[in-house]
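Student: Some structures to go through are shown next.
Laboratory data are not the source of any read-out in this text; all were calculated from the coordinates shown. What you are looking at is a predicted structure, and each value in this text was computed from that prediction instead of being measured. Cβ atoms are built from the backbone, for glycine too; each structure is taken alone.
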Structure I
């Protein structure tokens with residue numbers, strides 16, 4: 001198991017927090033923790049693995065040990081890729097807290113069939129719950145709507161719209177621009193949207209290990225296209241910090257967003273930072 005570079009201070013910070021509305025912590029990669037004023041705590045795509053060096057090399061600290069997590073009501077996964085569904089990162093949270101894992105079918109197949117969470121960890125099958133586009137899940141003070149996503153590299157990606165009295169948070173997973181986003185933007189008032197951002201780089205091919213031109217995340221124009229269609233007030237770019245060869249400078253987005261009505265503000269955050277709704 002990967003050991004945290006930071007000890008347990010981040011999970012203790014989350015547990016001790018008493019937000020007025022909703023506090024959102026960025027975990028690096030595409031991971032987030034949301035905590036509401038009543039204490040409901042939700043994880044989305046938490047990942048503390050190191051990748052698969054030398055193909056994928058983690059460039060940021062491991063911010064917490066999942067065995068240290070003592071309070072969680074749910075863990076959501078957006079799609080089946082390792083840095084979004086990972087037993088060592090997520091199953092201990094379920095085992096320690098009794099939280100429910102919500103994910104689309106192909107993500108659940110990883111948990112059940114490829115990684116055998118119920119055999120390798122103290123996780124029961126009824127903690128693993130399938131969700132699909134158009135469904136709504138109630139988790140404490142949060143209402144979570146499962147929406148479409150456009151990630152050509154995934155087999156069944158989804159996005160999540162998380163509503164609370166204090167505001168609305170959209171997590172797009174690794175989505176690129178989608179025809180669905182104008183509808184979603186019209187249907188919801190999005191206070192904060194997290195969208196994956198990165199460069200195009202040379203990453204070793206999974207089979208041949210030869211360097212291959214790779215685009216896994218939105219470039220500068222694509223992420224602003226997504227944010228404009230969603231009509232989000234604030235945009236938090238994610239994933240730009242994670243993999244060697246695909247890292248990016250999120251401050252460049254100020255220039256790309258400047259002439260658009262949305263997003264109205266950029267929230268540039270580093271791993272471990274908190275932003276509030």
Structure II
């Protein structure tokens with residue numbers, strides 16, 4: 001069992017625990033991780049990852065912002081797809097064990113948790129805490145309504161996105177999705193206030209099998225992320241994932257130039273790991 005040790009101690013966990021938002025507070029955990037806390041205290045984690053990657057192939061470029069063992073309050077952990085930086089036992093299983101939260105994920109993500117990493121054997125996680133979700137389903141989690149929606153990530157076997165509704169507004173988490181034909185429908189169906197979409201550059205990353213450098217594009221480029229945001233008709237766009245992996249980092253402030261002539265997004269939310277935004 002791998003232990004996680006935070007570079008920041010427990011201040012971020014305490015910041016979430018002590019917060020009393022009027023609507024919904026959202027903290028960016030770096031990579032593609034977020035934690036949402038509503039005005040009634042319901043707390044959701046989405047794709048929290050505090051692992052170090054697989055050096056020298058994937059090298060973490062940002063601090064480890066919290067120790068999962070320090071999390072005492074959570075109602076659910078949501079995963080978008082099966083990749084390690086989205087489903088990771090040392091990052092997520094201790095949260096489930098400490099809080100009794102439910103892990104919601106598509107089938108291939110659950111296969112990682114159940115079979116590859118054996119969360120129920122390695123941590124104090126019960127089998128009924130692991131719940132399968134699929135596109136078209138709706139979950140009621142405390143004060144949040146969570147819609148499981150389509151995503152387009154050619155590198156994943158079964159990716160999903162989440163539309164999370166609250167009286168204060170609506171948050172969209174796309175995982176590592178690239179532009180999808182479904183986003184026009186999603187944009188018409190929901191009134192999305194804030195969308196988190198993965199952004200990065202193209203770089204040369206060692207191949208997983210041969211370890212030879214290979215031209216790699218895992219995330220949206222500048223044009224793709226604005227294409228997604230425009231189709232989703234989101235008011236605010238929050239670029240994520242740009243900070244994480246050596247060789248694939250990017251400058252999200254460059255997106256101002258790409259977004260300027262589009263109706264949506266109306267505003268960019270440029271945040272760094274540990275920052276909070278509100279709906």
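Student: Mean count of other Cβ atoms within 10 Å over residues 17-24 computed as 13.9: which structure among I, II?
Tutor: Values: I: 16.8; II: 13.9.
The structure behind it is II.
Student: Sticking with this one: Have a look at I, II and say which one yields 3.7 for distance in nm of label points 7 Å out along Cα→Cβ at positions 65 and 257, as calculated.
Tutor: Values: I: 3.7; II: 2.8.
Among I, II, the structure yielding 3.7 for distance in nm of label points 7 Å out along Cα→Cβ at positions 65 and 257 is I.
Student: May I pose another question? With FRET efficiency 1/(1 + (r/R0)^6) of positions 9 and 105 (r between Cβ atoms, R0 = 35 Å, to 0.05) as the yardstick, tell me which of I, II scores highest. Write down the numbers at each step before the final one.
Tutor: Details: I: 0.45; II: 0.75.
Going through I, II one by one, FRET efficiency 1/(1 + (r/R0)^6) of positions 9 and 105 (r between Cβ atoms, R0 = 35 Å, to 0.05) peaks for structure II.
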